[in-house]
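Quick heads-up: structures coming right below.
Every number here is computed from the coordinates shown, using simple stated rules; none is lab data. Being a predicted model, the structure only gives us computed values, none of them experimental. Cβ atoms are built from the backbone, for glycine too; each structure is taken alone.
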Structure P
Amino acid sequence: MNVIPANVYIETTGAGPNLVLLHGWGMHGAVWQPLVKKLSKHFTLHVVDLPGMGLSRPTEPYHLHILADKISEMLPANADIVGWSLGSLVAMRIALDKPDLVRRLVLVSATPSFVNKPDWGAGISPTVFSNFAQNVDADYHNTMTQFLTLQCMGAKDARPTVKLLRKKFAERPVPTSQTLNRALNILLETDLRSEVEKLRKPTLLIHGDRDTLAPVQAAHWMMQNLPMGYLRVFAGASHAPFLSHQDQFIDALVQFLEPTAA
């Protein structure tokens, strides 16, 4: 395992085309750990800790453009990017701001707007995020473990997956309340609907049909508005299909990315 020391912490492993993995809110790169062994047989993985989370230092100011800038400075050229939840917003922002860096996108549980608006009903109430943030602030490790346990429901190996994640999460520092709240504000305030049609990269959307944080209607909307969009909906999956449906997720990823990976 080769660790790149920097303001943005990245673990690099495997061989093959470059594949960047961006995690979700309040988490860190270890959330991908259950998939690393299998994916590293196909790709050179660059597993990122978003600024202020895991082993990455916080950044000032803290908004979506800055996160995209900080991460893009560290990425290999012409990489494929997988972004989950908040990571999908960062991935889209990188592709919009610096398209030459990105070859293809895989957006997992993605939405252009997490929060409902008068003209957008494929989101959720802001209070859901606020309540979650309060719970994380009070007891980070327990709340994250509970959340990931719920997201692993339906997995054939849910118990060892949760055990591994609990161990890995305990190995890295807890985000500060300030970082958690600022990252939460990104989820609450970001609305990329007007820019989705500018994402002129082959984009695979992977979504669970039971996702309550990013309802599947958002994925269908994105599919209709992306210039080169492909959608895979996993039956029985919620907000973390890569954990609950690992084999299905890896198959979809490899099938999408490998035709030009040779």
Structure Q
Amino acid sequence: MFDLKGKRALVTGSSRGIGRAIAIKLAECGAEVVVHGAGNMNKAQETVDIIKSNGGKASAYICNLCDTEKVKNIINDIGNVDILVLNASVQIKKKWETITVEDFNTQVGCNWLASLLLIQAAVPYMRERKWGRIVTVGSVQEAKPHPDMLVYSGTKSAQTNMVQSLSLQLATDGITVNNLAPGVIYTDRNVEALSDPEYAAEVTASIPVGFYGEPEDCAPMVALLCSDEGRYITGQNIFVDGGKSVQ
């Protein structure tokens, strides 16, 4: 178990799925966690309750990351954090010919711009303490883009490019910046699509290990990257995908 006692973390999109698993894991390691949700306080509170039932510390915060002005105020609202995990994203599945300007702006705003704004707000405190951990959550689509998610996969690649740039600029401040790229993870986002047996078989065949991941498969790597044991890892794009990115 990695030791994160005395650290404070914000995990965006942690009311469910991968974000929830990450929030629970960081709390298990001793961090105080701010659980973020886009609009459903009940779901965010569920994550908080799980953490508290395990003896951890957590609170809930609701904000739609598509609202730029509200994103700018998140750190002011919740207080400074040592650990920033940027997991929340919007995914709009459409044929490329039908993508609208609104579709594009929504995904770019939530998946990339919000990450930049939160990093800008969180880094001054990390610099002051000469210690910080930033982990963005990307996607295997950075390597294997889905034909109907052109903008989504593009934002994830852009986010990773940002991670690599910032890792060089923040390294001397004791701040590491990395990207975690999950593969096919069985979350509520994927349940409907994977309920189709034919499609599920096709997807499974594309994963070398032969099965979907669970949200809990992503959390330990984030805990490592956020710990002192991960201090020598920065600027990396780490795939947790059962080998799908190299298939």
(Q) Matching task: 12.3 is the computed value of Kirkwood radius over Cα pairs in Å, for residues 193-232 alone. Pick the structure from P, Q. (A) Q
Q. From P, Q, which structure was distance in nm of label points 7 Å out along Cα→Cβ at positions 25 and 73 = 2.6 calculated on?
A. P
Q.
Computing volume of the Cα convex hull per residue in Å³ for each of P, Q, which one ends up highest?
A. Q
Q | Entry that produces 0.8 once distance in nm of label points 7 Å out along Cα→Cβ at positions 65 and 137 is calculated, selected from P, Q | A | Q
